[in-house]
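Computed from the coordinates by the stated procedures, all read-outs in this text should not be read as laboratory data. What you see is a predicted model, and the numbers here were worked out from it, not measured in a lab. Cβ atoms are built from the backbone, for glycine too; each structure is taken alone.
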Structure I
Amino acid sequence: MNSAARFSFLVGLRCIQCSAEHPVEYLLECPRCGGLLDPQYDIDALRKVGVRDPLHHGLWAYHRVLPIISEDAVVSLGEGGSPLLPAPESARRLGVRALYLKYEGTLPTGTVKDRTSATAVSAARQFGYRAISVVSTGNAAVSIATYARRAGLRSAIFCYERGDPLKMHHMSLMATNLFTYRGEYDHMIEHFDRVMDQKVVFDGGARRNPFKHEGKKTLAYEVVEQLGGRAPDLFVCQCSGCEIFTATYRGFREMKEMGRIPAIPRMVACQSAAANPIVRAFREGGPLKPMTTGPTVAKGLATGKPGKKGEWVLHILRQEGGLAIDVTDEEVLEAQRWLVEHEGLWSGPTGASAFAALRKGLSTGELDPESTIVCLVTETGLTSPYPPPKTHPVEATEEGIRNALSTLG
């Protein structure tokens, strides 16, 4: 086959723990040691043909570095291609040389999850599955259910019974079956993983499936392209289930291996102070210790047991000189307000959390303000709870309108 005609340059799966090589098949962990699997691509061939296919758009423009072998398996709603927004006002106020916001609220269901739902559901079709399942506090459930509906697959969604109402309404429209549970996500996901080992349905979760997390890798490729072929000095992102962090790191690493960028950006992982096992281990210099999560407004960060992916993140942080920062609910809500007031972006709390970590890291001197920084805003705020509206009564007269307008100064 002509090299450029290959839809994917995937050549196999490699265990990050024992380095065992495995063929392209549906595996959730290494059969030899139980380690996580890292998709491997033909880097030499990619150097010659390039990564981006101009005949495709959005996420699928990077299909050569995605794990979907046949174009016929692709499921898409036009995901990817989100804007990289310059933020000069915030940069000025924070004393930063150059700041950009990678805003994922423009994706089909309004969150970064659509990138991995696209590759997860496409992979489910690739391996002949007719159903997919996921445990989620909200965004991932909505996204997986939506892409499954698009693909004609059945979906079983497991959501915490006190999930955000708007998200739950959305997932109930899209899912074949929506199941609600009581208790902690961390407890539920452990049982879920054991059932997924039986491979009755395709695993749509973030903890182990190597075919799912690859979709978020395209964030790194888009950022470099949008910066004119340059990588940022710092990349700040959320880190709960750790899918974003590990995927974007792998994207930057692949580009370095291809010679497209000289170095991997310094990776900054953001966690909630109510669920911060990676931050704790990083600060203390010890191993990752699971914890019981506390309540947090950033529900997408409420993971106290990130498992093997959390250990992978910790390894990357230490190996690459990264940084882990935790943020309080107050810092998250302040970042949410900041993005509204200074950038015109309404993000959900989880989406604004990385910006909260950026502000904190700059204030403590842990982050270099002379850097070119990209901060990930993972979601729109349109599906999250709103603060009470602030209104001002006005008389329905010309004078009333003039008086109202005069308050603008």
Structure II
Amino acid sequence: MNKSKSLTSALYEQTIEYLYNTTPLFQKVGSSAYKEGMENTFCIDSYLEHPHTRYKTIHVAGTNGKGSTSHLLASILQESGYKTGLYTSPHLLDFRERIRVNGKPVSRKFVIDFVAKHKAFFESIQPSFFELTTGMAFAYFAEQEVDVAVIEVGLGGRLDCTNVITPVLSIITNISFDHTHLLGNTLEAIAKEKAGIIKPDVPVVIGEAEGDVKKVFLDAQRRMQCAPFIFVQEKNPILSARLLPSNYWEIETNEYPGIIDELGGYAQEKNAATVLCAVDRLKKGSFDIPPKAIYKGFRWVIENTGLMGRWQIIQYDPKIILDTGHNAGGIQYIVRQLKAERYDKLHLVFGMVNDKDISSVLALLPSEAVYYFTQASIPRALPAESLAGQAEKYGLKGNVFFTVREAFLSAKYFAAKKDIIFVGGSTFVVADALSLLNTKEQFTK
């Protein structure tokens, strides 16, 4: 590495440490980083001269699946020839994962220069980490002159700082219990927060909604006069789907027979249906999305966007699987898929954060597995001893490890070739596991 690159790398690390130390980061500390209201968001947006108005945006909310849906849409738009921004959270290995253009992470230089240029302003209003980095993302996309940006909601919707945008399409993937201490203790209350991204005259695609949750969205539709308002379950674009030996989905639709979806988790069938309905709506608007872009967007989503941690198989013999599913809504699909796998013994490297509904998740987990209870390297991590104690009530047994590294290496030591090692329970457990692998090549420039 030459001196210039070495200096840039050092300045970048200093900048990121500055952001972590001076702005509250939900990823690390949880709800204490959450700032009620939109005052800072509007202030930052005005200061930066409303950069998000210089390109089209697509807004994606939901409890589960919004990350996969955002990446799939970005991949398809990129394959259609659009210069595509993608803003997601949290990151797994490097902050720059959050902000991409055509799959390429934001440059270190932009991050350094942006913080240096606007440091005095940000210190005067003391924004949260997410408020600051959302402004950074919007400014970067404007500088890069993107055609469209896919914007994933950080938390909830109504008061999320991404909600300053007026998109060409709003998407809500589904509603289940998560962040209940901030969003509400009922599905209807959570749905009302997610429905906060719905805006007048902006089309809306809803992935899953039934009963009282669907009523919340219908009330929002009447109030906001959205047209059209698409419920994916009613449209039902997928005729059939099967998981191939390659761990890819083969999806059949009337319009697109034989789509190969590179994302192999069980939950991806529903995400694919949501994406297909969203694409159909975009095509009826101002977007030119040819069939080949849809096929290539699904097939090469990981390569196009850098997505990690979605039923990610990193090794065979033994098979090692990583997945960021972290609440009951996501874990239920993981457990179903693990049951469908063939193995001699199942090893679970498992940890959670302290603000989740631990009991609902533990109640779903297989009792026959060998557990390696652990904790991620963030303050929010639930102590491994506490997790093991709660797990014992559900007949889940294993040993306690105080780092993911120790748990992961122990599982690899004891697993035989025909066994499976699953790593998950928390996005940050997956992040710690990935950090042990040689997966940082894309962030070296």
Structure III
Amino acid sequence: MSIQRKLVIKGGRRIEGEIAVQGAKNSALPLLSAAVLSKGQTDLCNCPKLSDCDAACRILSSLGCSCKREGNVVTINASGVYSSEISERLMREMRSSIIFMGALLGRTGQCRLSFPGGCEIGSRPIDFHLDAFRKMGAKIKEEHGYIVCTAPKLHGAVISFPVPSVGATENVILAAVLAEGTTEIHNAAREPEICDLADYLTKCGAKISGAGTGTVIIEGVEKLSGCTYTVMPDRIAAATYLCCGAVTRGEILLTHADIGSLGLVVPVLEQTGCSIYGFGGGRIYLNARKTLRAPQSIRTAPYPGFPTDAQPPLMALCATLPGTTMFVETIFENRYRHVSELKRLGARINVEGQVAVVEGVNKLSGAELEACDLRGGAAMVTAALFAEGVTKIGHTCYIDRGYEDIEGCLRSVGADIRSV
């Protein structure tokens, strides 16, 4: 994506209509990596058209996989894997590239890769990953900026994380499914995307129990077969579009969505005065055509707590609501990078450390903004829909990493938004 592309939004229009929610970015990426473990063919349905997914497909191709996309179906054949090294250029394209480490160790017994790139929202140390691999029999060293892992045959182990880590939990699961013996992960991450990965691997022949709880148990098997699998709906995209509907005091119906995966997002939006209902067939309805008010406090936490990825668009909504909201960010230390841009629109937000206090205002005004990371960019789009006049958002390459055609989706429900 060209870094020069901008989103131009004329605010003040009420959103009304229906949006089909894309497949989950945070699930599709580990699933694409997991395809390396099977010597057969994987057809990954509902795979979102995102720059991060494109980057994952380039990594797969560089490893020797056949990888092609038709619409929202990505077909991977990993029979011809011949490499266990990922170049620095490909690793820097996205943070989640580190997830290939577990898959490559499980498939080839070795891997060589550099430290990953992606949004600079804070440190995401990979010590948990490396310590777990060592317990499973891998030898790890760093040379010239690369991590080199060798493990002729991984074995099961008992892994206990000091704090839940989504990436580390996924990486250990990937490494353990073909390892000898049984692996136990204690204090595992519980996010729905963990369950999606486990369901895919189980369909391929893996033996995994406890996904979605604090303890995951993996019994190693000799081989995995390919399968056809559908990526779960993107709960963060759903949360973002609900915030967009609320900030315009609109009415929106999400389809291909899962209200159960949204967790605390729903009760928080209900605290503002929004009416939200979940219906069969993956539909979520939001009505914000009433007087809304600011929720008192939001504290991000690992699932089932309030998701850190949904904090920026919710903050944009709270900036337009009467009252004061206190945000406490416990996951990433740089998750407030969008605040300075929201303040350019007229938002009243004070940040001290990991606490942000938002005083709602009844008016925002359009301005020139620059997206600083994926979810921060989504916050700017949300606020711009409310602001008077025109807002231009640059560096939309960040937004493209996690939202499939965000301008088309919002335009279809009445927003005045275009890409230039």
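Miscellaneous remarks
- Which of I, II, III leads on FRET efficiency 1/(1 + (r/R0)^6) of positions 101 and 365 (r between Cβ atoms, R0 = 35 Å, to 0.05), largest value: I
- Winner on distance in nm of label points 7 Å out along Cα→Cβ at positions 5 and 325 once structures I, II, III are ranked, highest first: I
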